[in-house]
Structure formats: C-alpha cells, structure tokens
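Structures follow.
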Structure P
Amino acid sequence: MPLRVGLLGLGVVGSGLVQLLRCNREEVARRLGAPIEIRRVLVRSLDKPRPVPVPRELLTTDPGRVLQDPEIDVIVEVMGGVEPARELILAALAQGRPVVTANKEVLARHGPELFRAAAAHGAGLYFEASVAAGIPVIRSLVQGLAANKVRTLMGIINGTTNYILTRMIEEGAEFAVALEQAQRAGYAEADPTSDVDGWDAAYKLAILSSLAFETYVPVESVYVEGIRRVTPVDLAYGTELGFTVKLLAIAKNVNGAIEARVHPTMVPLHHPLAAVRDVFNAVYLNGNASGELMLYGRGAGSLPTASAVASDLMEAADDLRRGQTPLLIRRRPGEWARKEVLPITETRTRFYLRFLVHDQPGVLAAIAAAFGKTGVSIESVIQKGRGRSPVDLVFVTHEAKEANVREALREIGQLPVVHQVASVIRVEDGSSQEEMGPAGSTEEARCE
C-alpha cells in the first residue's frame, strides 16, 4: 500500500517534492517497500501557474479537505511562516498523524509546544529540511552524535550571505553591489532583510543549539548581527592577517550555560569553514567522543530541500509500520530543562578592531592604555596610510570578555586622537574552550 501524503503548500519546496517523487519514484518505492503518493495539496489559488503540473482534482484551498481526509497517512507542511502553519501542524498532531515540516521559523518560535503535542498524541514530528536543506545535520545531531556531548557547533547556514561575502572578498565589491548580484542570480529575495540581517540563520541556530545541548534555546535569546556593515577594507585586512569573513551561527556549551550567537566572524584560513564559498552551507561540530566533523552541501533550493523532506517521509513511513514515534519525540524535547543562555556581553572571543585615527605621536599608546584598563590584551597591530589623516589602525586582541571590549571601545571612541571606531568583528577558531584542540588539529577526542 502506498504512503499517502497531504501536502500543505506548493511553492518552491512543495513543487520540488512533487518533482522529486516523480523523478525518483522507482528508487523511493524500492527502498521504502511502497510508493509515496501525493493525495491532496493545499494551495492559495487554484488557478496560479505552477512550475510542475499537478492534477487539478488534487488541489484545494480548504485546509479541512487535507486534514480531515481519513486516507492521508502523513501531513507535509511547506507553507512557511508561523500562522496558519502552526495551527495546521497542531491540528494534524492532535489526530495522531505524523507531520513533516521544513518550517524553521515555526520550530524556532514554537518548538516546545509542537514537541509536547507530538508526544501527547503519539505522533511523529520530522523536520530535517528546516535547517541546511539537503545537509543531514538534524539526523546527525539526533542519531549520529547521540552518544556525544557536543561542545561546539559553528555553521554557515545562510547561502545568501555566504554568496555576498564571497563576491566581496574575491571581487572587492561593496556590500550593495554584491547584494544586487545575488538578487540577479536568484540567491537573494527582493527584500533580503531576514538573510542579510542574520535572522534566517538565527532561526536555524535556535533549532540546532536546542538539539545539540538538549534544552530550549528561544530565538529571542540568540544574539543577532548581520553583514551590512562589513566592508571590503576589513575583508582585505582580514586576508592580510590570515582570516576570511563568514556570517557564522555559533553555539557552545560553557560550563553548563549556552552561547548562541550569529554575527560576521573572522575565521582562520586553515579552518574547514573558510573554504565554504558562494551559496554552499556547512556545519562544523565538535563532540567529546567524535572529535571534529563538518557537514557540507547545498543549504537551500527546491530539490535539496525536497530531498530532506522525502527522507523524513521515508522515516515516517517506517515508524508507522513499526507503530512508533521517532527517536527525538521519545526523548521528550518539549520537557527538556531550560539552561541559561549567556548574554553576548558574557561571552569570550578574540576581536578584530579597526579605528580611524589622527596620524600623530601617542595614538597607539593612548589606545593601548584604554585596552589595558579593561584587561584586553593585544595580539597584533597594523597601521597603514602614514602621511595622511585619518589613518587605519587595526588591532587583533587575545581572547577577551565582550563586556570588557565594549567598555574599552567606549573610552577609545572618546579619545581626541580617534576619529572613528570603524569596525568590530569577532574572531573564532573553534578552540576558545580549554578542552578543545585547534580546528583541523590531529589531537584525539577524549571523554571526560
């Protein structure tokens, strides 16, 4: 008997799923032991042109015709947005029906509510496609690393910003020019706010960090900073210092508390994440038993996302046969204890700092004195442009507490010799905690 699917949404991802299930129909049926059939599709308009042909008799604008069809086995939600997606997911779970979703925002904002509903009604909730599309990072965290304590998670999980930064680094383009290139290529929306301001990555990080550290990390507690202020000047200095710049989503377990932050980050050129270009995504993980690993691939797009949705459908079919819910739901994530999420001011990292200063004696000493007052140690300095004013003065600090760096910057910004605090970019190498070796090292993992 086929697995019968009710599809909520026929946009980019929904159309990709229809296309994939047709293209790989034989392979899916052979591996699953039964074909997957789309029985009903919820759409906003019956007459809208669609990228894939779907029989009109399958289409409906009434959610009830999907949710109340007794012959539908699994609901797939690919509508996006919070409402009505959340209500429809809850309604399906209340019927005991498995739900597959690609909706990062509804999971980030309402994950515990959805998980509790799934557990209460013995229903499966599957969401591999919600983060990094075709990269199986959810399954890796829930199953592949189930015996590990995850120490660090760092990811390039937004293809739009990675494409923009790649163009800025490789072509010297300004942000606005690179954004326009991304829009022309179809890699950025007409309104790119969610991508370039970091919120798309923040939703995904809220999901990943919740799974990695077995707690609920509200998206509101994730520190978010976008890439609009990154300049070609800073990218050039970064290259000279041995770094590239990525919009990183970073989560760490720090003595039982959680760091969760999204911001432009200088990454050493030897780090595996530094080589991830254009629209590709990657997630770097460090487990106490597994050591370092990195998952890489296409983190967006119709077919890559549909691949993850179809994988979840096949897992749901297997769970239905066995009369069980998925492993994650059996671990009751809706009831996980809340762990403290550290404010950004309590986090520790290195910093790249660029100042525009007047070219006169005593400037370096005045700035160094301000750093010294707050306990911020300087690792390296670059000064260029002598003979004109203002000139660039660039510092890279040793690891320091964010609150101390901010206090130093407030004092430095008031110095008469400082024209402007031009840029502040955090620096990460994945080894800021004592128990970790440097990224890319051959040091063995150890269990303590």
Structure Q
Amino acid sequence: MGAHPRHQHPLRERARPAARGLPRVSGAAPIAVIGAGVVGVACARALQRAGLPVLLVDPAPPGSLCSAGNAGHIAIEAVSPLSRPGVLAGVPRMLTSPAGPLTLRARGVPSLLPWMLRFAAASRPSRVRAGTAALAALLGTAAADWRAALDAPDLAPLLRREGAVAVTETPAGLAAARREAAVMSAHGVRVEALEPGEVAELVPALVAPVTGGQFFPDAMHAVNPQRLVRDLGARFAAEGGAVLAQPATGFAREGGRVTALRTAAGETPVAGVVLAAGLASAALAPGLGLALPLTAERGYHAMLPAEAAALPCPVSFAERGFIATPMEHGLRLAGTVELGAGGRAPDWSRADILVRHARDLFGGAPEAASRWTGDRPTLPDYLPAIGRAPGLANAVVATGHQHLGLTLAAVTARIVAALVAGGDPGLDLRPFDPARFARARPERT
C-alpha cells in the first residue's frame, strides 16, 4: 500500500485578509445564527467560544432533518464536486434508471432546468479543476476543525478516527477509483491503494468478490450524527447560548447593516446574522441581497442491526453509490442522489435498494430497522456558499453544503467566526462567494 503525505494547499497560501468584522457586543444584541442543523449549531458554538453572545434561531430542535439522517462519514476525500462532465453525460440514463445511484425524477425536470443549466456550466473542465482545488482547500482542515470543536471529554468520543475504506467490484470501477485517487493525492489527501486480499483483511464481513479499494487513514465518522448535533447544541445552551424556536421570516436593515431579525414573534435586535438555514436559506437570501439557486438533493438511509455486518470503519461502494457506517445504534446504509424530488413524496424503494445491496455484499437477510429520507441544500457547482452578503457589513452566509454538511460544518464554523471577528479565514473564499450566481434587490424594510 502506498501512502501520500498531505501538503499545504495553494489556495490556503493565497488567502486574503478578511474585511472588518462585526463589533464584539456584550449587551442584549446577539449574533443571530439562523438554522439549527449541524452547520448552524457548529457556527453558533464557534461564535460563543469566541466570546460573542449568540442567538440560535430555528423552529425545529438542533439536529433535525438532514443532520439526523446523514451518513456520519467525515468525507475528507470528497474533493471532486459532483458537477463534472461524466455526471452530466449520464443525465439521459438517470431519467430511465430510477434505481441507479444517481437519478433524476422526470416530473421535476421543468422546475430543475435553470439549476441544471448552471450545473452544466460548472461541469466544464476548467470549472471542475477550479472547483476541485477550492473544495480540497476547504476539506483540508475539516478533520482538525472537528477535533477542535469537540475538545471536551464528553464530546470528543462522538467522532472516531478509524479511517475509511472505499471498495470497487469491477475492473472499470477500480480504474476509475485509481484515477480519482490520483486527484485526491494531488490535493493532499492521504490514500492507500488496496489489493483484494487487503480489502478482505480490513473488512472480513464482505462476502462479495472485489477488485480492490482504497484506505483513507485520516477519515473519521460520527457514532451518532443526531446526538452529535444535539449534544453540541446542549453545550451551547448550557454555556449561556440563547435559542429562539421560531422560523425566521426576514430582516430589518439600516445603513448597510442588519439591525433586527424578524420572526412570527416580532423583531429581535441583532448585532449581526449568520444565514445557515439549509434549503430555507433560499427564501431568506433576498432579504440579504442574494439569490441562492439551491435545490433539494434527496438522500436516503436504512438502519440495520449492528450484527448485520461488523465493520471496523465506514465502507463505501463506488459502483453502488452508497456507504455503510457503523454507529452506536446499528449499521447505517446511506447514499443515492435523487434530483428533482423536492416537494414530492419519498420513493422508499431507494432505501430498500440499500438493504438489498447489503445482502449482496455481506450475506444474510437483514431487514431495515428504520428508514429515513432528507433533502440536502445543493448549489449547481456543488460548492457551499460561505462569505459575506453583499453590501451588508454584518451578515454572513454559510449554506449549500450538499451531502458534505457534517464533513464541512466545523471548518465552516471556524471561517464564520473569523469573518465575524474580523480575523483571517485561512483560505481564499472567492470560490464560495454567496453572490457568485446573482444578486437580488434587498427587500424593502
């Protein structure tokens, strides 16, 4: 097995100094973080640890929606955005293969067309190279940032650093994985090539034949993604963080600043805002002068009893498009990408497919103890929106993390805290500019 050392990423070397940050306030006017998913809670906690009063705003409890059902894998190897030529070329197949790992609902095509046109533009080779470099730079400290965020005896065990294995089952899959591994290695990801015998040694529960794989020694996984967010949120509240269980409806602005957050309960004066509301960010973005073309990237999971397969770490299967992650409450099978499904009923056959994959790969006849589906907030270039809202000195955006919300939550939180405090975010944020698609005329106050 050949290991590749991680190196400093060039985008980090070109990081620009941050603009002047928000004032450090000690009175009643807090920084309002909108969204209590994993990104929002991580941002709230990072701001709190920086000494700022923080108000976490969400009608749902911390750790709901996608934060409850994600794969639990800290995917530091996922440097290549999904918007690339091979995926674009597969659109016709997506329409005719509803059981595939990536599918497109035909009824959702008309409403998704503007998003798909932007996706196609982002799939140009030059854009793919730039997007890969940007995403790799962001992922470069994802694991270290999580360790820092959970630096407490009761929080640290929520993440385990046991690596991750990616398995291929066909010669074509192995060749594609080797090409992707070269891209990862070029961007600083430590990856070790595995022969079939080495895969069998690492994952003895596998009964299906394999052609090889990769091992990512620096990968981590959550033992319970929902508990991670809930416990982090509980620590935020225990240390004085305020929570408002109301949906945000808009903003009051004056003199190039957000002065108040609007909810059904009225206006709350704020010193600044962080928009981290997932899909709901699209409706709130015009109030900050932004147009965010977010779409719902639907994913599914199925939970199996732990005895279905004893895995030492997360194991992904490229050709099947899913990952199996061992958790404290069983084995989570998560994956598939379903576009054009927003607002439509779940297709539970996609969760059932994951269970059939597990039977093929691990033997036996396990049954799902539970199933889940969630809509992940995704921008056409598959890069998140992280940065300042245009023309507003005290508004920061942190949304659109697609299926990397858990992976990127802690690094996003560190960057947000730096922007709020007027510090150095540590990398060039231009690829993640929230205004890169379009600006909207701010709503009249």
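Each value in this text was obtained by applying a stated rule to the coordinates, not by laboratory testing. Quick caveat: nothing in here was measured; it's all calculated off a predicted structure. Cβ atoms are built from the backbone, for glycine too; each structure is taken alone.
Tabulated data for the structure shown
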{"read-out": "Top of P, Q by distance in nm of label points 7 Å out along Cα→Cβ at positions 168 and 336, largest first", "value": "P"}
{"read-out": "Among P, Q, structure where relative contact order in percent (Cα under 8 Å, 6 or more apart) as derived comes to 16", "value": "P"}
{"read-out": "Rg and Dmax of the Cα atoms in Å from the coordinates reads 21.1, 65; which among P, Q", "value": "Q"}
{"read-out": "Computed 19.9 for mean count of other Cβ atoms within 10 Å over residues 192-199 - originating structure among P, Q", "value": "P"}
